[in-house]
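> Multiple structures follow.
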Structure 1
Amino acid sequence: MSDVLTADESIILQMVVGLLYPFMLLFGFYVILNGHYTPGGGFQGGSVLASLFVARYVVYPVDDTDTEALHSIQRVFLALIVIAPSAVLFTGVVARNPQFRSLYLTTMDVLIGVQVGFGLGVAVLRFAFFQGVGKTWHL
């Protein structure tokens with residue numbers, strides 16, 4: 001019998017991650033929302049949000065997350081990342097109204113942050129639960 005505890009047997013790890021989870025979520029959105037004023041932004045905040053998936057996997061390593069649904073959400077945000085700047089560029093809203101610049105940058109940071117968070121989260125979960133040769137993934 002092994003004396004090594006796994007993550008699902010460690011009540012201390014579960015409690016610590018459970019306590020940190022809301023702060024990780026809050027910090028991720030803080031970095032995203034203050035990205036155009038301070039160092040940080042969408043990608044950095046999205047990486048912090050992706051750490052939520054990693055923390056959940058460490059504490060509860062069960063393949064019950066629907067990665068296809070997360071990937072679909074990621075695709076929607078990627079489409080919005082392409083559509084939003086195109087719409088702003090071609091309509092000239094920000095060029096004519098500089099007061100909307102902050103709103104535009106915050107919106108783009110949120111879109112990028114959520115897309116990166118889901119993208120890295122899906123990548124982590126797919127690598128964590130990869131079952132070997134022959135398993136197909138839909139990109």
Structure 2
Amino acid sequence: MYNNISSVQEALERYKEAVIEQDVEKLLSAYSSDIHIYDCWGRWECKGKNAWSESVTEWFNGLKEEGVKLQVVFNDLVIEEGENTAFSHCALTYAAYNVEREEKLRQITNRFTFCLKKANGFWLITHEHSSLPIDMQNGKGMFNLR
């Protein structure tokens with residue numbers, strides 16, 4: 001259904017579009033089957049597309065139940081691309097909007113690193129790591145530093 005990804009930038013754009021559209025299949029098409037994810041939400045890690053699919057489905061279903069759409073912005077994006085491997089890091093901002101009133105409800109910015117591999121001439125995300133700095137006084141994630 002989705003075209004193969006010919007550049008690292010295209011893989012990140014697919015991620016962004018899929019999150020905005022809340023399209024699980026489109027999002028998963030940017031990842032390798034053996035994806036390994038360190039996410040800052042609820043789980044230590046996700047190994048493999050099936051585990052990641054469960055997390056993404058839960059995330060998107062929760063947004064839909066709440067009546068929320070996300071806007072996604074890559075800030076300070078750096079891409080280092082070799083012949084068959086690449087990595088990217090950025091500050092990724094998610095802003096949640098009420099679908100009916102189009103009012104902004106909240107916003108968070110996470111630090112992200114994406115590692116990609118070229119297979120059969122096309123790029124796929126093989127590792128993703130998101131994180132937040134921790135407030136050492138209260139042990140809570142610091143969501144709004146940007």
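> Using the calculated result -24000 for helix-only ellipticity at 222 nm (-39500 (n - 2.57) for each DSSP H run of 4 or more, over all residues; to 500), pick out the matching structure from 1, 2.
1
> As an exercise: P(r) over Cα pairs in 10 Å bins from 0, in percent, calculated from one structure in 1, 2, equals 11, 40, 37, 11, 1. Which structure is it? Intermediate results must be reported in sequence, preceding the final value.
Values: 1: 11, 31, 30, 17, 7, 2, 0, 0; 2: 11, 40, 37, 11, 1.
It was calculated from structure 2.
> Supply the structure label, taken from 1, 2, corresponding to distance in nm of label points 7 Å out along Cα→Cβ at positions 68 and 84 with the calculated value 2.8.
Source structure: 1.
> Work out which structure the value 23 belongs to, where relative contact order in percent (Cα under 8 Å, 6 or more apart) was derived from one of 1, 2.
2
> Same structure again: Quick check: 3.5 is what I get for distance in nm of label points 7 Å out along Cα→Cβ at positions 44 and 92, calculated from one of 1, 2. Which structure matches?
Computed on structure 1.
Every number here is computed from the coordinates shown, using simple stated rules; none is lab data. In this text, all values refer to a predicted model and were calculated from it rather than measured experimentally. Cβ atoms are built from the backbone, for glycine too; each structure is taken alone.
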